[in-house]
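**Q** Below are structures written as structure tokens.
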Structure 1
Amino acid sequence: MPTLTRSDLMEAVYSEVGLSRKQSSEMVEQFLEEVVTTLEKGSAVKLSAFGNFSVRSKNERIGRNPKTGEEVPITPRKVLVFKASHVLKDRVNNG
């Protein structure tokens, strides 16, 4: 199964909207940069009929090395979370 890339997104904008390839590329890059900047600030990104991106803080915890069984501390960190909308889930399941 092929992977969707930035180049694929740019080509889709180019063919569907009719902008030049350069303008299409800039539009895709600006959109992605806006999403990243918003997430870096700690805000959520909600895309109607697609889903929500948010940043969640995880506390420090003790993990275990599966090979040795040794306990290892896992440092606190932020993780990116995506929750698909029901519309997206329905489209994927009913394909």
Structure 2
Amino acid sequence: MNESPAGQRLDRWLWCARFFKTRGLATKLCQAGRVRVNRRPVQKAHHILRVGDILTFPQAGSIRVVRVEALAERRGPAPEAARLYANLDG
């Protein structure tokens, strides 16, 4: 059995967690270097996220800081998406 933690693409996770309406918008934000993972700027939408990573990114005029609590299997309803992260932004 593989002991390494599983991961998920950054753009897909942001979309599944319902931070962005389309995966394309999440991809553009990543490619513009506007997302930080564990305080490091990321410019690749295919950056692999793991549970426990801290994300910092702009959304709707404010800065969001969230911790990845779970990886997404699908883009589900809002209550399901809210279980994927913990808010750390005040």
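Laboratory data are not the source of any read-out in this text; all were calculated from the coordinates shown. Everything numeric here is computed off the predicted structure, so don't read it as measured data. Cβ atoms are built from the backbone, for glycine too; each structure is taken alone.
**Q** Identify the structure, out of 1, 2, from whose coordinates distance in nm of label points 7 Å out along Cα→Cβ at positions 48 and 72 was calculated to give 2.0.
**A** 2
**Q** Comparing Kirkwood radius over Cα pairs in Å across 1, 2, which is largest?
**A** 1
**Q** Quick check: -6000 is what I get for helix-only ellipticity at 222 nm (-39500 (n - 2.57) for each DSSP H run of 4 or more, over all residues; to 500), calculated from one of 1, 2. Which structure matches? Display every interim value, and only then the final one.
**A** Details: 1: -14000; 2: -6000.
Considering all the candidates, the number was obtained from 2.
**Q** Among the shown structures 1, 2, from which was the value 27 of relative contact order in percent (Cα under 8 Å, 6 or more apart) calculated? All intermediate terms of the calculation are to be shown ahead of the outcome.
**A** Details: 1: 19; 2: 27.
Only structure 2 yields this read-out.
**Q** Also, quick follow-up: Suppose you compute mean count of other Cβ atoms within 10 Å over residues 40-47 for every structure in 1, 2: which one lands on 14.1?
**A** Working: 1: 11.5; 2: 14.1.
That value comes from structure 2.
**Q** Tell me which of 1, 2 gives 1.5 when you compute distance in nm of label points 7 Å out along Cα→Cβ at positions 8 and 24.
**A** Details: 1: 1.5; 2: 2.2.
It was calculated from structure 1.
**Q** For distance in nm of label points 7 Å out along Cα→Cβ at positions 16 and 64, find whichever of 1, 2 sits highest and give me its label.
**A** Max of distance in nm of label points 7 Å out along Cα→Cβ at positions 16 and 64: 1.
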